[in-house]
Structure P
């Protein structure tokens, strides 16, 4: 398993696109299980007689819809999943893509941004984890986790994202305070 990541910056925003990558054999198993469960649900629902038990109408509709929704969503996520993250000095925006289905862009305003990494596991001598983003409240200066990646990244990739984020904050600080970077060479 090697998830893909694309990190870009335009000097104002940092754009991070993370994609799920699973083994093709696991994709086949996942699709097979999903199709089997859906066929089983349809078969079981077709065997029930609604006229004899009218109280079963609500569970007969609700339970298969919930199973279908979560199972299909999980399958689409593992086949085509993408997580999009946009970070700037004022806000964090994110959304998820499930192939043909995309969630709305969710934006969280920030006062003061902090970031950290959460170690999850080690695989083939590579450490993987999640990027956590914190907002420090203006009044209390207490940190609050406002975003955590759902796709595992290598700790080196997390460090690269942190460096890009730091660059946009340094650039804004220089712009606000009218600092001009120079070299003594």
Structure Q
């Protein structure tokens, strides 16, 4: 397995911030720029870009870190009660958005589309609120990365597995909300 932390010359830690990752990526790409004597191949450039992308995402960084630390980790697919509650509200907001999008697509006149404007705006606001909640949940998990690393130093990866699962669900829901928001903006 390729160590993406090493590709960018970064320590194998969850406690990286985006500025550190960007700086390491810039430094690595400058060293390997084709105009430099050492130059790089397209595959090296692709590896640098992949490392930047993975390490910039908390969920992907945690997943990669776990893969490096534990060769046979068992994924945890459970959701905390708080996330189950959030999912229920997200689902409601997505259904409302889907209804507006569907009715807009089926509208045949400008007047019919115009009458959906208020509902579209309400659905957009609902989706944006859910995205804010998702962001808060993601940040709360990133905030406990130090505790995850501390537990892992003594061989306990349970928290890492559980929180990786939570981050994956949150990321999936965030992508669904973004897609609906874009569709609503096109209405």
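We did not get these values from a lab; they are worked out from the coordinates using the rules stated. All values derive from a computational prediction rather than experimental measurement. Cβ atoms are built from the backbone, for glycine too; each structure is taken alone.
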Review point. Where does the value 185 come from, among P, Q, when volume of the Cα convex hull per residue in Å³ is the thing being computed?
Key: P
Practice item. Can you spot which of P, Q the value 19 was calculated from, given it is relative contact order in percent (Cα under 8 Å, 6 or more apart)? Key: P
Exercise for review: Work out FRET efficiency 1/(1 + (r/R0)^6) of positions 45 and 141 (r between Cβ atoms, R0 = 35 Å, to 0.05) for each of structures P, Q, then name the structure with the largest result.
Suggested key: Q
Point to revise | Identity of the structure behind -13500 (criterion: helix-only ellipticity at 222 nm (-39500 (n - 2.57) for each DSSP H run of 4 or more, over all residues; to 500), calculated), options P, Q | key: P
Revision key, fill the gap. Re distance in nm of label points 7 Å out along Cα→Cβ at positions 5 and 117: value 5.4 computed from one entry in P, Q; matching entry is structure Q
